[in-house]
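Just so it is clear, none of the values below were taken in a lab; they were calculated from the coordinates. Nothing here was measured: the structure is a model prediction, and the numbers come from that model. Cβ atoms are built from the backbone, for glycine too; each structure is taken alone.
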Structure 1
Amino acid sequence: MTDPTPIPTDALVIGAGPVGLFQVFQLGLQGIHAQVVDVLEQAGGQCIELYPDKPLYDIPGLPYSTGRELTQRLLQQVAPFKPTFHFNQQVSQLKRQADGRWLVATPEQQFLTRTVFIAAGVGAFVPKELKIDGLATFAGSQLFYRLPRPEQRKGRHVVVVGGEENAVDNAIALVAEGPHQAASVTLMHRRDVLQASPQALEKLAELRTNGRIQFITGQITSIATQGDRLTSVAVNTPEDQTLNLPLDALLVCQGISPKLGPISEWGLTMERKQLSVDPATFATSEAGIYAVGDVNSYPGKKKLIVCGFHEATLAAFAAASYLNPQASGVLQYTTSSALLQQRLGVETNAASA
């Protein structure tokens, strides 16, 4: 349910991937505080969801970095500006108000912002659904695509579907000692080979040996219900046997896929499912809305993180002029500007003398 009281802000950044985080940093240097919305449960975007531990070699100043390390560095970089993050939320509506501001809504929250920065990459990352007749009816009550809230897993018999890092980590988390521990956890994958970190696989093996987690190879073919409750799933094994697996909750971890989503419905000029922007300012066809990163299109566009960082920088300068047309616009440098160093929380020589 959407909070009816909009959060007023000068800037709303949609997307907390690397480019969105660097956008927050550049806005902070301009003295603009940002609210940040992301559909995922943590910052990092593609870097965290698609290649958290794979090497990146083309980030300036970093000969080598994983997606996870880059995200951590960017979060550290934006920390002085204290951005407010709103995770697990997807922007659904964007509408200009009479005073020129934008009313932006997610299913949980509304924002009243003077500028919007769309850093949504190739689209919002949404979980890959398990397509079984009648299963979608239980979404949010017994069917989950992210780790259920504590009260939704406490004392329940949970089946986890998936064979990669996220599925293994979630299965381990569900049996963790504490007041919200699941009654039982069964991890199921179509093959008997799991892809996760050595540490996670070692922990899983220990929990399987201790009888804390059961592992089944197979695929769900149908569900069984009683009244308005999901009671069990039918699993087809590699031996062509059918197992009836009772459960209270089903957690599906089959990966994610990007979808452009509601962006295409906001009335912004697009070209081949990308937002058209002015490469001098990265402004879209609507005043006060900017697009940076893989979501935008302009002549010579390259889908590289470093290009997104450049775009975020120019967009922040453009937004500063848009928000305060009377400002001098004199370029300042973090090496010498006392104002920028103050915003960064750096002690100047004068202050520390």
Structure 2
Amino acid sequence: MTQRIILRLFLLSVPVFFLGMIARKPAKPVVIAYVGGFRGLVNADRIAAEKLTHINYAFVDIKNNRAWLHNLATDTTNFRNLNGLKKRNPDLKILISIGGWAWSENFSDAVLSDTSRQAFASSATDIVRQYNLDGIDIDWEYPGMKGEDNVFRPEDREHFTLMFQALRQHLNALQQQTGKYYLITTAMPGFREIFTHTDMGQAQQYLDYVNVMSYDHFTGGPKAGHHTNLYAVTNDESEQSADRAVQRYRQAGVPAEKLVMGVAFYGRGWELAGNDPEAQPKLICKVNRVGGYTYIRDSLLTNPAFVRHWDKKAKAPYLFRPEQKFFISYDDEESVRHKCRYVKKNGLGGVMFWEYFSDPKDYLLTEIDRQLK
């Protein structure tokens, strides 16, 4: 009894503002890795599970309005091996990511009616249940807009939100059986047009995280530029950046703590028409393949023919090979530091990246871990 009285007096003596500080203590930022299983078997032993909070397994396809394991034999083996990483990191969450650039063509049909939405949500939840996973990520490219070969229609805007509502209902029903909470996340682009075709303020109520694909800003067309820059270089509202994408999602009604900033583990390259990499605009003659950051760091940054530049305004690096007018945009340790600091300063949910095995030596993941630990 005496101990209870002492404890009660102590709690009464603690300033109210101090208790408020405890209540508002921010959660540790998440580190979400997209791991590509569409190529076949994943070498899970090479994944630094201790440095991750979530793995989004990419991708699950859609067929006949249902989530569908396109490569059943390798997918199921990959699920087992990824779940095995929890022996090293018990807090690690494994989610299926449905869609992607190549497998988004059937989303619009799958969520067109209440019947089809229920079938889709039920089938996705069945995969989570069967393979003892932790949730569902939706990578629809894009609702209401052309992606690769996707069907799209005006009704996608409303159906996008209703899809998440159906998924939450089915996952909550599964939670009643297992006692375990299941996550719903989505990967979304940062360009302005997507907000005409979605209602993110409504959709976010069913989502745990919105993974902002703040990369691939320049992937074609007549101009080149930074493909994964933190800040815009010009005042042109059409120029994309991670910061502008974050602000747009905030304005659309997504809380900061649900926004996860994208990091590119790969580069984009172009042959320019001119010989000045700082020129605006940078006109493209040819698109060149580059590869992942491990290749960029080990093979290109060590090549004297390539000169590294740093754009202070964009907080982004780029390489330029003058004799070939070869311009390469990418993320490196320095740009990752700025992104992680931005995440912490602005109270965002964390960072995510595409794709894990583009940087097999973990150069960028090690920097992310160092900054967000």
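Here are the numbers:
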{"item": "Structures 1, 2, by relative contact order in percent (Cα under 8 Å, 6 or more apart): label with the highest value", "result": "1"}
{"item": "Entry that produces 1.6 once distance in nm of label points 7 Å out along Cα→Cβ at positions 88 and 336 is calculated, selected from 1, 2", "result": "2"}
{"item": "With percent of Cα pairs over 37 Å apart derived as 30, matching label from 1, 2", "result": "1"}
{"item": "Origin of the derived value 1.00 (FRET efficiency 1/(1 + (r/R0)^6) of positions 72 and 312 (r between Cβ atoms, R0 = 35 Å, to 0.05); candidates 1, 2)", "result": "1"}
{"item": "Value -9500, calculated as helix-only ellipticity at 222 nm (-39500 (n - 2.57) for each DSSP H run of 4 or more, over all residues; to 500), assigned to which of 1, 2", "result": "2"}
{"item": "Computed 0.90 for FRET efficiency 1/(1 + (r/R0)^6) of positions 144 and 232 (r between Cβ atoms, R0 = 25 Å, to 0.05) - originating structure among 1, 2", "result": "1"}
{"item": "Ranking 1, 2 by FRET efficiency 1/(1 + (r/R0)^6) of positions 96 and 280 (r between Cβ atoms, R0 = 41 Å, to 0.05), the structure that comes out highest", "result": "1"}
